[in-house]
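Right after this note come the structures.
Each value in this text was obtained by applying a stated rule to the coordinates, not by laboratory testing. This one's a predicted model, so the numbers in the text were calculated from it and none came from an experiment. Cβ atoms are built from the backbone, for glycine too; each structure is taken alone.
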Structure I
């Protein structure tokens with residue numbers, strides 16, 4: 001695969017204020033098409049979806065989104081990261097940006 005760019009997409013779902021089912025539905029309804037359009041660009045070789053922190057009952061759908069998108073867009077890389085804005089999340093995003101073998105994961109930044 002040729003050198004390309006990494007893109008970070010901020011999801012609009014609000015995991016803190018919605019049930020996991022409602023948050024998943026909101027992501028699919030409002031963010032998924034944009035994510036797919038972005039990863040399908042020729043210049044994009046990896047993408048990280050950035051979500052707000054949420055309780056562990058949101059982990060399943062977030063892992064599923066990461067894995068399903070990574071499989072669908074191989075050899076491009078797709079991951080999902082969650083955390084509060086700040087240095088810890090920035091470090092996690094930098095790691096994902098520069099980790100060529102990491103794809104299909106949901107990772108959380110913990111302060």
Structure II
């Protein structure tokens with residue numbers, strides 16, 4: 001795969017991943033085929049900043065957890081108003097990392 005394509009992909013999508021994951025993704029992309037790269041480009045990634053904002057404003061309803069596919073915790077937060085606000089506050093500090101981990105797992109399934 002062309003180095004310029006890999007650099008462009010990593011530059012435009014760096015915010016979706018942990019900084020430590022970038023070299024791993026680069027290494028996997030270097031050995032990937034063009035078809036795999038096209039599939040990777042078509043994969044929808046969650047924006048950690050958007051999920052954080054949803055968590056701040058609607059986290060007590062569990063919408064942030066529904067966005068990242070954590071339905072069980074989302075229902076718990078919905079029924080208990082974020083477990084009386086405690087889990088909501090915890091999510092303000094952890095939801096971005098969880099979103100980046102979700103994005104990395106999506107990419108790992110493709111590569």
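Below is a table of values for the structure above.
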| read-out | value |
| --- | --- |
| helix-only ellipticity at 222 nm (-39500 (n - 2.57) for each DSSP H run of 4 or more, over all residues; to 500) derived as -23500 - corresponding label from I, II | II |
| Comparison of I, II - label where distance in nm of label points 7 Å out along Cα→Cβ at positions 5 and 21 is highest | I |
| Comparison of I, II - label where percent of Cα pairs over 21 Å apart is highest | II |
| Computed 31 for relative contact order in percent (Cα under 8 Å, 6 or more apart) - originating structure among I, II | II |
